[in-house]
Structure P
Amino acid sequence: MGGLSHYLEDEGIATTQISLIKEHSEKMKPPRALWVPFPLGRPLGNPNDPEFQRDVLTQALNLLNEPAGPVLADYPEEADGDQTEPTIPACPVDFCPRDNGLSSIELLLQQFGSEFNAMHTWFTIACEQKGRTTSGVSDLSFDEILRLYSDFITGNQKGLATFEQQGLADTLRLAAEDLKSCYFEALASQPGQPTDAATLANWFWSATYAAAVINEVRKKCLEHDTKEMNLAGTLLLIPRNQMHRFKE
């Protein structure tokens, strides 16, 4: 939208927009943009909060009073947690670590593999029940995602040779989206489990080995010297509102 807005402005049509990734807007320099510190996918903040959402829209539209740009304003408030009362997930996965002399990374990857196999069973049931899934945006099978993350974390360049550097960064991000979708759908398919987004997200990022592996991928991305890898590690793999779980 930032790029399109320049063409519209050239035709005399004033534009404004909401930005979820400030760094993108700083580089695109749209004529008018309101940056909001909300999770990706929620440009207006929490669902079912019309007053808050109306204020976000009002502040974005008020930027049309600016005669010229680029103008990048910050929305002054964080979105509160979901207004629904969360329940506590009863996860079917045993998260007890097994100490068998492996390095910490090897042990984490082993635990992740075992966890994923258990969750994938429920994911298959969920797909059969609903006849659809939101997973699959990476175009990788789950076995390929497991190998990709393992190769990337351990530095197995042979396993990564099929990916260009820029393409690799994007594939790592999309693979994380597929993992989250798999886990969310797997847990939500079980009777009595919560289905609200906030509870599922908090469970995933605080209680799964998959999240710990994604964090290791994030840290490896930050060791690279390309802007694509750094952007993925800084903003795109773990939501801002979940990063506090991984501060060292």
Structure Q
Amino acid sequence: MPTKSKNENLRVVLVSTRNPLNIGAVARAMSNFGFDQLCVVNPYEKAFREAKSAVGAADLLAHAKEFPTVAEAVAGCSLVVGTTAVRHRELHHTVRRLEPAARLIKKHSLSNNVALLFGSEKYGLSNDDMSHCNWLLRIPTIDRNISMNLGQAVAVCLYELIREGRTITKEKTTLKLASAEEMERITTLLLDVLHGSGFLKRRQVSDAYARIRRVVRRLNWPERDATVWTGMLRQILWKLRKGGPPEG
């Protein structure tokens, strides 16, 4: 069984969970497989910390972190992976099966923080929730019954992350990637620039923020590049506000 040091870079994020017993079941699965970073975003039931389903994981559940937004829950993570059953939804992300997805997550978590997102039992992750993700994973269930219980889905994903397999070694040249918080900062600056330049006035769409966020997430910048882009966008924004939007 892996020690905590091998799993401490991964956090499980539950978004708008409806049943507190499912949160308890998730905590139990995390305890089973050696993960202890549980984050909860806007749970329907505030008394989730008392869930009796968290057998052997009461302490983990008691220390779960609660956040009002997905952006705050994934801050500090340079890889954010959402889970989906796919169904008939139109998705704007790469979707990977669990097995190859787990290999990528394990490799990334050797030197960077990772967030694994699970949506509500009834609706899953919303398009806005997914816009915070770099890509998505799915558990290969059969077509006639593709939906899994939340606790079971988390358990299957975490088992795949810790099961015996090829050892992944940390590369000396691995770059530290920009965190979700830094990418969200760039997204906000870019949106301000697009508003200030008049770009979004000519191309009005209802989900502009989510679309731009997805574009930025796909860039997968190293931390040092994100710092440079933040400075450039701030300079452009300052120039726009000082001189007004460009003509034509």
Structure R
Amino acid sequence: MKIALLGYGKMGHVIERLAQAAGHEIVATRWLGGHSGVLNDADVAIEFSAPHAAVGHIKECFNARIPVVCGTTGWLEEFESVSKLCAEQHGTLLYASNFSIGVQLFFYLNERLASLMKDHPSYRPSIEEIHHIHKLDAPSGTAISLSQPILEFCSPEKWTLEEVQDSALLPIKARREGEVNGTHTVRYDSLIDAIEIKHEAHSREGFAFGALKAAEWIIGKTGVYSMKDVLNLT
């Protein structure tokens, strides 16, 4: 598989190392202010850049007819228009707020738990996420993804970064500490007890491995996909 890395920071370097170890070839790289190789030589692009650059990279891949796997968060206000463009241009996009297979299973558990808790309004849901100090967006894309089934099934109507007691709001606590790879906790509190599920990433390799798995899966397809499709969790 010939891969273009759009974004060549810490994640890009981990993906490069694992890809080469698996026998894949990096044919192009992009980073802030520079690039190497030719995008059109790639079979697939893996996009881990920054919120301000992601949409431009994705559109460039649509124009080049190259499937793109995107893990950059912080641009989802444009997701609907990008999805529409993908359909118009018969492009291919696989987006995930988190490519870790463990996190995808965590998402599945979170959705199942939220569906069970809808009949127990005495439990108040909340989310906490911890990331490294270099992460630009808050809350994380993973935390926003975790909030969606809670908002669908339970009483909160929207999430907030503020500490509130309003049951119509889902509080998300976003912490930035050192070089933490990512910890996410979903908690339901009542007066008599609490229920909690948690995922903690030990390294970036889990994200990189999932992104490579997604890249292998998406070649030859058109449309908009997620890791649920890759892992058959739909």
Name the one structure among P, Q, R that helix-only ellipticity at 222 nm (-39500 (n - 2.57) for each DSSP H run of 4 or more, over all residues; to 500) of -11000 was derived from. R
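Identify the structure, out of P, Q, R, from whose coordinates mean count of other Cβ atoms within 10 Å over residues 67-74 was calculated to give 14.0.
P
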Taking volume of the Cα convex hull per residue in Å³, for residues 51-146 alone for each of P, Q, R, which is largest? P
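Here, each number is a calculation from the coordinates, and none is a lab measurement. All of these numbers come straight from a predicted model, not from anything done at the bench. Cβ atoms are built from the backbone, for glycine too; each structure is taken alone.
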